[in-house]
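J.: Multiple structures follow.
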Structure I
Amino acid sequence: MAATRNMLAAVPDDKFAWRPQEKAFTLGRLANHVSMMPGAVAVYLRRTGALPAEAPTRADLLDLFDRGVAACREQFEALTDERLAGNILVMPGVEKPVWKVLRGRGFMNHLIHHRGQLSVYLRILGATVPGMYGPSADEK
């Protein structure tokens, strides 16, 4: 979560509307998608609540992310083996095992994928790219 927060902290406030090409998310939409994931997982695990509105600034992104991480950790601490082995509704009519959703495309792999995408956006924009698995070229 620390590496993801560092990536979000590098998002320039004045570039939220930028996109690398027409079919791509805007930087703001991508950063919001990344910042909302931990909170969305908490909503799914609680089986109640709503996803927040998109954050319009970097400070709001970080606040949204921090609150989501805290809520997600709270839900993770409450997980039992039985709950992990059980199913979770991922969309109307589709259930999957909780552990699979948390590990796979539902959360961790999904977050890592979009965090990597965000690093590419930042590189294209000339922003300082923080390291994720050690120092980046900008930090050496």
Structure II
Amino acid sequence: MRFVVMVKATRNSEDGVAPSTEMLDEMTKYNEELVKNGIMLAGEGLHPSSKAKRVRFASGQKSVIDGPFTETKELLAGFWLWQVRSIEEAVEWIKRAPFDEGTEITIRPIFESEDFGKELTPQLRAREERMREEITRQQKS
């Protein structure tokens, strides 16, 4: 099963405060362990929302909102894409992360093709597979 593991933003991450060398070292060790165990598929930190934009769709209109966004409890500072056997296993792995107090993590399952049932017709499944193959091909070039 695949999961996205989301690290919520903090006041420091929104203020652009860089982690210490020690924290970066600990996080690198943790990420290396995730990779070694075949769990981490991707993972990145995100710039503060002051460098972001939101696009809102409402009543047929599209509006662009410049950051920063004031409500940090709804913002992300980073994410991982993990493959583990269960959400319980993901929880056990995140408990090992070298975060300090105040960090909040959300773990959410990613939809897989089988989750869509009969609504994902064989034709749609084939298109989805071709798209995934193209993404993989582009990443390799």
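J.: Can you spot which of I, II the value 1.9 was calculated from, given it is distance in nm of label points 7 Å out along Cα→Cβ at positions 13 and 101? Write down the numbers at each step before the final one.
T.: Working: I: 3.6; II: 1.9.
Source structure for this number: II.
J.: Upon calculation of relative contact order in percent (Cα under 8 Å, 6 or more apart) from the atomic coordinates, which of the structures I, II produces 28?
T.: Label of the originating structure: I.
J.: In addition: Of the structures labelled I, II, which one yields -10500 when helix-only ellipticity at 222 nm (-39500 (n - 2.57) for each DSSP H run of 4 or more, over all residues; to 500) is computed from its coordinates? Show your work: numbers first, answer last.
T.: Details: I: -17500; II: -10500.
This figure was derived from II.
J.: Match the computed value 2.4 of distance in nm of label points 7 Å out along Cα→Cβ at positions 5 and 117 to one of the structures I, II, and report its label. Display every interim value, and only then the final one.
T.: On the way: I: 2.4; II: 3.2.
Comparing all candidates, it corresponds to I.
J.: Separate question: Match the computed value 0.95 of FRET efficiency 1/(1 + (r/R0)^6) of positions 61 and 109 (r between Cβ atoms, R0 = 35 Å, to 0.05) to one of the structures I, II, and report its label. Can you show the working numbers first?
T.: On the way: I: 0.95; II: 0.60.
Label of the originating structure: I.
J.: State the single structure among I, II that was used to calculate Kirkwood radius over Cα pairs in Å, giving 15.9.
T.: Of the options listed, only I reproduces it.
A short reminder: the numbers here are calculations on the coordinates, not readings from a lab. Note that the structure is predicted; figures quoted are calculated from it, not measured. Cβ atoms are built from the backbone, for glycine too; each structure is taken alone.
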